[in-house]
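Pasting the structures here.
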Structure P
Amino acid sequence: MKEFFENPLCTRYASKEMQRNFSDSTRFGLWRRLWLALAKSEKALGLEITDEQIAEMEAHLDDIDYEEAERIEAEIHHDVVSHIHAFAKQCPKAKPIIHLGATSCFVTDNSELIMMYRALNILKAKLKKVILNLSDFALKYKSLPTLAMTHLQAAQLTTVGKRAALYVQDFMMDYENLCSLIDNFKLRGIKGTTGTAASFLELFEGDGKKVEKLNDLVVKEMGFDKSFAVTGQTYPRKYDFMILSALSGIAQSASKFATDLRILQAKKEIEEPFAKSQVGSSAMAYKRNPMLSERICALSRYIMTLPLNSAFTAATQWFERTLDDSANRRIVNAEAFLGTDAVLMLLDKVTNGLVVYKKMIERHVMEELPFMATENILMNSVKAGGDRQVLHEKIRQLSMEAAANVKEKGGDNDLIERLKRDEEFKEYISCIDDALISEKYTGMAKEQTEKYIASVLERLGKEEL
């Protein structure tokens, strides 16, 4: 038994890839790479920085002396300064120019943005896989009639594939949000202590053009081409809200899908994959609980709450910056990505192994189809020579009797049998049979599914996994 609490997002749910992305080694490794990018850019613009100093920094990007950094932080209570000292101890020649002109947010903000950028790309690939799984499923079952539900009551018919296309559409909106964030992603860049770049202007003796060029060079050195035009000490905390809102969107779509699947599993129509030796219940050995879908809903609920936290952080930043965002953001941003990562892995597993029980779906359709078919039965019978008013009244009476048989006696929906036995419908039995073809009631569900999924596959085909 472990003695101390560990975050379940790491011990049970999220991928090692995502955990590594938000690890200390990634964070502090980025700090050193940012210091290197700053030094190289300052050298390129004429500051007295030598190739030897640059080479010394490059040689120690990953061999971080954490014990030394922790020892210093215990004394001075400042994480960035402690790592500057630890880095300088390993790079004595570069010591004078490490972090030259910068403020702490140069490394903290830019590194956090880079980690979130990488995390967005991790999620994008996993979301794409889920969309492709559901697209395959939609095409496979594009023609299979099923009960459409409004108010969780039987309405008309749709198809299993068309319903899946609705989930695909939700996830595609999330995918487009991720793509937009990635394509327009911004770093903080170099902005100085309160965003005015005053320290860098001093370094370059009042040459504002060089300060602007320094920002562009550092951003490019880190692999980006955009940065915020203006900042305070930090990049706008509203940006965190925008990013976490996109993750919340994924969670919303995931929870909608998983909730529907839980209902369908209760109806024994469609089930999530169930391992051969899986235990559904500790007491009821026969049960097949939708545990993966339930976990998706549980994690999604947590993710959906997190943008509100970021909204409060953005709303309470005093003037150019207040530090109460720091501890908060270290928790909320990483956990939002870890949670979404876990949800997408669960979705991949579920959507790649959905089990469809066609006979149960057909059974439920046929329990309701007689009522839905009455309009067609009436129209076809009238076309064949029947009296509309007489036949309409018969359908009304027999429908009430059939409904009572279902609700009061627990019997089957025997409306069709009642119609066929009735004297007024003896001449129109063929009209009754013709009206009971379920595919006649799915409208353009098949065509809509084919057309929409084709557009999705075309869109995703232009993207690399």
Structure Q
Amino acid sequence: MVRVPAHERVELENGTTLLLLPRREVPLLACQMLLRGGARGDPPTRPGVASLVAALLEKGAGRRDAYAFAEAVEGAGGSFTAAAAPEAITVRSQFMARDQGLMLELLADALRAPRLAPEEFEHLRDRQIEFIKAVKDSEPAELLDAYGRALLFGGHPYGRAVHGSESSLAAITLADAHEYYRRHFGAERLLLVLAGDLDLRRAEAAVRAALATWPRTPAPLPPLAPPPAASARRVLLVDAPGATQSHFWIGAPGVNKRYPRRAALDLVNTLFGGRFTSLLNVELRIKSGLSYGARSGFVRGSAGGDFAIRSFVETANTGQAIRLALQALERLRGEGVSTEMLQSARAYTLGQYALGLETAADWAAALADVEFFGLGTRYIDDYPAELAAVDRDAARAVIAEAFPDPRNAVLVVIGDAARIGAQLGGFGPMARMRLNDPQFGPEAAGDEAGP
């Protein structure tokens, strides 16, 4: 049975939350840090600031420049990576237990005294722009979420590309990075989890020494409004002239992280589009041979999220494949799933769940997620029992609540517009843009500009 190991929760006087979880099987110490804010704190017209600031945390802090910072990490055989997400900046780190002091020193320097050096900023910004261009040339499917969420959520923070677009990145200045740091880096935003070979009291004392005097941010993070509700079908065609394949994304607003039927949600999605033998993959790959794979999934945040179907097909089969995917979703909503199907998904999900909670790093990430969203440890402890309790009635309820009516889904297709435009005409009102356009959608200001 998977249960949360014994651990301690400490709240420092400056508002920082610290979780300590001893696991002494191996002499390693894992750190998971979440700093509330993330991309939701980006200026509405300049997505990508948080992502650049996160990347700069690895490029020099305190007395170390970028080279010295990297050398300190690598010289100890450790790891230190930082990235932005929609609602937080995350740092993941792992060192030998004997190097706990070095790990906390690097983390404290990155949080309290990042260099934000002009030359590193310019290099990262230019590299990210070139990376987006390269992905458009080689793997445009990697950008489907960015196009899809921009279409689905518009100016809401969930609609902004976390890593920015070519146009938004080009507009970001070093002053924007400094202003983001000033507004969003502070003690009360910080959640720090240490898991592994540690002594509770020594670890707590070390964290206090490193972070207890870090001040709070100038203003609290405002509440995140729910994203807009579903509306009628809309289509965005992203023209990639000469493309031999079409990549498509069918999406709709989903449910938030605190959705009470998450066990049933996981089982039904596993059956619909979460594994090789899913209903969606059977229709698009096994029966029709139109695609090498199709999948579906939910992304859940504090205020909502999205449900999306993704696949790719030869250009000539674009319309047929999209129609099959929509029909599969309609059948799920109309027919539900059988008891036998639920039992198969239950065994699969339980097996995957246990495999994801084996190491100290796994537990650090899991506890950080639970604390960040205010879920409580029963979110982990009770999950196997919740899976066991899911029956056809629970599955029907979650299908009705969380799986969208296909008539209200939005559709993004990246492909050769000259060859697929007519195939998409019957799916709904269609907007067009070019793959080489420097943005992912209309970058209108949202309701929340950040504090």
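Given 16.2 as the derived value for mean projected area of the Cα convex hull in nm², for residues 114-289 alone, which of the supplied structures P, Q does it correspond to? Write out the running numbers ahead of the final one.
On the way: P: 15.3; Q: 16.2.
The read-out comes from structure Q.
Here distance in nm of label points 7 Å out along Cα→Cβ at positions 354 and 378 has been calculated and equals 2.4, so which of P, Q was it run on?
Q
If we compute Kirkwood radius over Cα pairs in Å for structures P, Q, which one ends up with the highest value? All intermediate terms of the calculation are to be shown ahead of the outcome.
On the way: P: 26.7; Q: 23.4.
Across P, Q, Kirkwood radius over Cα pairs in Å peaks for P.
Taking 25 as the value of relative contact order in percent (Cα under 8 Å, 6 or more apart) derived from one of the structures shown (P, Q), identify that structure.
For relative contact order in percent (Cα under 8 Å, 6 or more apart), the value 25 is produced by structure Q.
When FRET efficiency 1/(1 + (r/R0)^6) of positions 362 and 418 (r between Cβ atoms, R0 = 25 Å, to 0.05) is calculated, the result is 0.00; to which of the structures P, Q does this value belong?
On the way: P: 0.75; Q: 0.00.
Considering all the candidates, the number was obtained from Q.
Out of P, Q, choose the structure whose coordinates give helix-only ellipticity at 222 nm (-39500 (n - 2.57) for each DSSP H run of 4 or more, over all residues; to 500) equal to -12500 when calculated. List each step's numbers first, then the result.
On the way: P: -21500; Q: -12500.
It must be structure Q, since only it matches.
Read-outs throughout are calculated quantities, based only on the coordinates presented, and are distinct from any laboratory measurement. Everything quoted here is computed from the prediction, not taken from an experiment. Cβ atoms are built from the backbone, for glycine too; each structure is taken alone.
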